[in-house]
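Each structure below appears as C-alpha cells.
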Structure 1
Amino acid sequence: MQIQTSQELIRKKCLPCEGGVEPCSLGVARDQLAKLPGWYLTHDGQRIRKDWRVKNFLAGMEFFNHCAQVAEDDGHHPDLHIEGYRNLSVELWTHAIGGLSENDFILAAKIDQLPIELQTKK
C-alpha cells in the first residue's frame, strides 16, 4: 500500500475484500496514520481508532448517522462506540483479513470530513 494524503484517500472508494490478501504491515500503518490526525493503532496494530467528545448524546447519534451513510456508500463498516453519552469512538479494520487494508484508511479519511459537534471547553 502506498502512503497517501487524506485528500487522496477521500477520492477513492473502498473495494470489496473477501480475504486472500495480507494485511498492511505495522510500519505502513504507522506511516499512513501520520497523515490521519487523531487516529491510532489498537489490538496489536490490527485496527485503527479515533475518539471524540461531543456536545451531547444527540450530537453523537447524528455523527454516527453520518458515519453509517458513508460506510454504507463504501460497503465498509466500522465499529461505532458511545460511552458516557458523549464519548465517541470509531474503530476500523478489515474483518476478512483480520487486520488493516487500504479500505480502513479510506474510510477513516472520509469520516474525518464529516460534521461533528464537539464539546466546547468552558
Structure 2
Amino acid sequence: MARILLAEDDDSLRRFLVRGLEAAGHDVVDVRDGITAVAALEAGPYDLLIADIVMPGTDGIELARQATGEMPALKVMFITGFAAVALKAQCMAVSKGGKVLSKPFHLKDLVEEVETALAA
C-alpha cells in the first residue's frame, strides 16, 4: 500500500480517482488545488504525487518541483486535459521521468501506471 497525494481541481474526477485508488489498496490524501497541495505536503511523507497540470493557484509542475525538493524520493505522475505532448518535456524534467496521462483515461490505466511508478 502506498500513500498518495492527489491534486485535481475537478471535484467529481478527484472523488472517482480516490475511490479507485483506495479500492486498489492505497491511502489517498486528496486536494482540489495546488495551494492546498503545497500545504498537504507537510502531512507527508508520500510515496507518489499525482497532479493535474493545470490547477488554480500553484500548477502541477510547480507543485512537483516543490514536492520533490522536500521529498527527493517522491515519485510523480501528471494528469492533464491539455496537450500532453507539448508539456511532456517540462513534466519529465521535473518528475525525473514520471508519466503524463491525458484525460480522459480509464481508471484501470491509472492504477496500472501507479503500480508501475511505485515499482520503479
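At-a-glance table
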| quantity | calculated |
| --- | --- |
| Per relative contact order in percent (Cα under 8 Å, 6 or more apart), the highest-valued of structures 1, 2 | 1 |
| Distance in nm of label points 7 Å out along Cα→Cβ at positions 45 and 61 from the coordinates reads 4.0; which among 1, 2 | 1 |
| Structure responsible for -0.73, -0.92, -1.01, with log10 I(q)/I(0) by the Debye sum over Cα atoms at q = 0.16, 0.18, 0.19 Å⁻¹ calculated and labels 1, 2 on offer | 1 |
| If helix-only ellipticity at 222 nm (-39500 (n - 2.57) for each DSSP H run of 4 or more, over all residues; to 500) is computed and equals -10500, the structure in 1, 2 | 1 |
| Entry that produces 14.6 once mean count of other Cβ atoms within 10 Å over residues 5-12 is calculated, selected from 1, 2 | 1 |
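Where a number appears in this text, it was derived from the coordinates with a stated rule and is not lab data. Note that this is a predicted model, so its numbers are computed, not measured. Cβ atoms are built from the backbone, for glycine too; each structure is taken alone.
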